Structure P
Amino acid sequence: MTGAREAFGDLIHILDDGSTAPRDWRAVIDLAGETLTIGRLADAVLRVDAGFHVPANARELLLDIRTRAEKRNDLLISQFHELLTPLNEIGVRPIVMKGLARLLSTPRERSRLLSDIDLLVPQDRRNDCIGVFTRLGYEIVIGADDDSIPPVFARSKDAGTVDLHTRLKPPDVELGYEAVEPHCEEIWFREGVALLPGPTAQLILTVLHDQMNDRDYWRGLVDVRHLLDIACLVREGVDWPLASSFFATPTLQRAFKVQMVTAHHLLKIDIPEEYLEDRWVRLQMVRRRFQWRYPSSRALFTLLTIAADPPQGSTSLTHSALSDPRRALDKIKERFERYVWRLHPGKH
């Protein structure tokens, strides 16, 4: 039976170049399911020129998964197209983000596992966009009473939900539509026009989402899908000084470098040396490797990283403790939940 570390290495290897069969098909397929990369695994394994034998049961399973993923993605794209005409009619060209951006960037992503559509719109058009969704029969299932939370829309007949963003979630940055728009290109469909972030902007959004919003920088987690995305984006062409400029604070810069070092070490991605050189970043890479082998160590390493490089807002806990100890305790519990206990799908 292949261990977790060996299965992780085999999965990374086959997803990266697809040249060698895994030692334990079941372990690798299970891990691909956990990391939400099983659609890409299916593509790698079912290639006509795959130079290794695939067990019949593994081939049958992966073929079924790929077929279902492609059908679902076709439905999501149709759902996205339906939104374009009414949004364009009110003068909004939505910026496509995350998985749908990758799906629209290259046909190689047709088997990607997607469950939602992420759109970025101007802050001052938020209510107008909500009106569009309401007229189309959508209901707000999350964020109806809180303007600080991107509303999530759903209809029973659709393949997925729609998240309507007006700014990026990480509290450490203040990035909205106006900051991302200059780094996008128009994409035209029969139903209307949207904006697709270029490779550099997609890289920025990916790192911010993982390292800051999902707190992987402190938690030492790795999103394998997004490392593979980074590899693709680098091949498509990244403006490195521009990308780095979006990570202005010391913590943001270290988070950016941690993601780059992780991608470089695991996938051998060609990344400029200046974004790999940092003693703290190298230490975090060692931490991640140890944590993969011994997952139970994550809580301790997370607490140590928070102590050494506190997230934004940590000082408010001290002020709360002085003024209202009970409120401070609630905040500490909330932070433990977010940083230590809460799980995110697709992380390893």
Structure Q
Amino acid sequence: MPGFSSAARGLWCSLALLYSPALLAQAPPEKEEPKVAPLFASNDTVPMALSADFRAISKDKDTLNPKTYPAVLTARSPDGKVDTLKVDLSLRGHFRRSRLGCDIPPLRVRFPKDEKEERKGSLFKGQSSLKLITHCNTKSKDFEQYILQEYLAYRAYNVLTDVSFRARLVHMTYRQSGDTGSIGTRFAFFIEDDEKMAKRNGGTLDKTQGASWDDIKRETGTRLSVFEYFIGNTDWSLPYLHNIRLVHQEGGPYDAAPYDFDWSGVVNAKYAFPDYRLPIKSVRQRLYRGACRSAQDLAPIFDQFRAQREAIYQLYRSAPGLDPGQLKSTLQYYDDFYRLLDSPGKVRDEFAGACS
């Protein structure tokens, strides 16, 4: 595929670097750990407030001519100071906006460059643009549960690998501009910026489509594939980079990180349905759509899932706001996955069988 590494060029570059007199005279530099942005340095839930013209935002269905809306974001900084930041909002989530009647649709929050000094010392230091995943529909309590479930899917993948998007849960109060009261307070979460996720993992973002599993680090590809099966997600594609981001690191294959899990079985949103071309009737049914791997490749990844089982379950048990019924249903759903791992025949049918 265009844009991917050439073996010959890679070998030449490696030899040139290896025999560079300047490098031979120097000790290899110690690898520096990337700094974690303040917003994602903690997993505590943060209270915030967002004031904008939500009456206009809720009526905006135009996906061809996106508009921006001025807003004010209020949050408490790590040192306890209350920061009031001017931001711009743009709308995301075409399906939810057009089909679900969102009064608070998914948003992108942009931080103006000329307000950079105002963000110093705040939770949003170093940020320029962030996705804010919202509850969409204030009238239904189900939608807030979907938010919590999707957030926890991000956190579960964080437990398994650093090559993953970080998320920060917030308790957001929404206010109509010019009004003294609030529209409501609901859980929401911010997702780490694509390029910052790539940089944190020692690479750069690559948006070139057409990647195959041979272009991805073998362990990364296997773990990602099993995780999507674990949460019951079929709404993704590596070649088309649908809900996948590639991280390019010099001198080796690519890393990849998944995102956008609201159509997964573990979230079980009432609006979600599988692609009609797939042999499943519900998102709750698992279907392996990942890399073809041998039993030897799968075994260490399965062992990692087993080793982190309690840590993942504890994320859900300690999650604020998660309905007890949702918690029970989710852990039972994950229990089904772990029971399958203990059955070689079922593993063969679900994973190897899917490849054939």
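Every read-out reported here was derived from the displayed coordinates using simple, explicitly stated rules and does not represent laboratory data. From a predicted model like this one, the values you see are computed outputs, not experimental measurements. Cβ atoms are built from the backbone, for glycine too; each structure is taken alone.
A value of 19.0 was derived for mean projected area of the Cα convex hull in nm²; which structure in P, Q was it taken from?
Working: P: 19.0; Q: 21.5.
Working through the options, I get structure P.
Taking FRET efficiency 1/(1 + (r/R0)^6) of positions 56 and 288 (r between Cβ atoms, R0 = 35 Å, to 0.05) for each of P, Q, which is largest?
Working: P: 0.45; Q: 0.20.
Structure P comes out on top.
Please compute FRET efficiency 1/(1 + (r/R0)^6) of positions 40 and 248 (r between Cβ atoms, R0 = 25 Å, to 0.05) for structures P, Q and give me the label with the greatest value.
Details: P: 0.15; Q: 0.70.
Across P, Q, FRET efficiency 1/(1 + (r/R0)^6) of positions 40 and 248 (r between Cβ atoms, R0 = 25 Å, to 0.05) peaks for Q.
Out of P, Q, which one gives -9500 for helix-only ellipticity at 222 nm (-39500 (n - 2.57) for each DSSP H run of 4 or more, over all residues; to 500) as computed from the coordinates?
Values: P: -16000; Q: -9500.
Considering all the candidates, the number was obtained from Q.
Please compute Rg/Rh (Cα atoms, Kirkwood Rh), for residues 136-215 alone for structures P, Q and give me the label with the greatest value. Could you put the intermediate results ahead of the total?
Values: P: 1.00; Q: 1.12.
Comparing P, Q, the top value of Rg/Rh (Cα atoms, Kirkwood Rh), for residues 136-215 alone belongs to Q.
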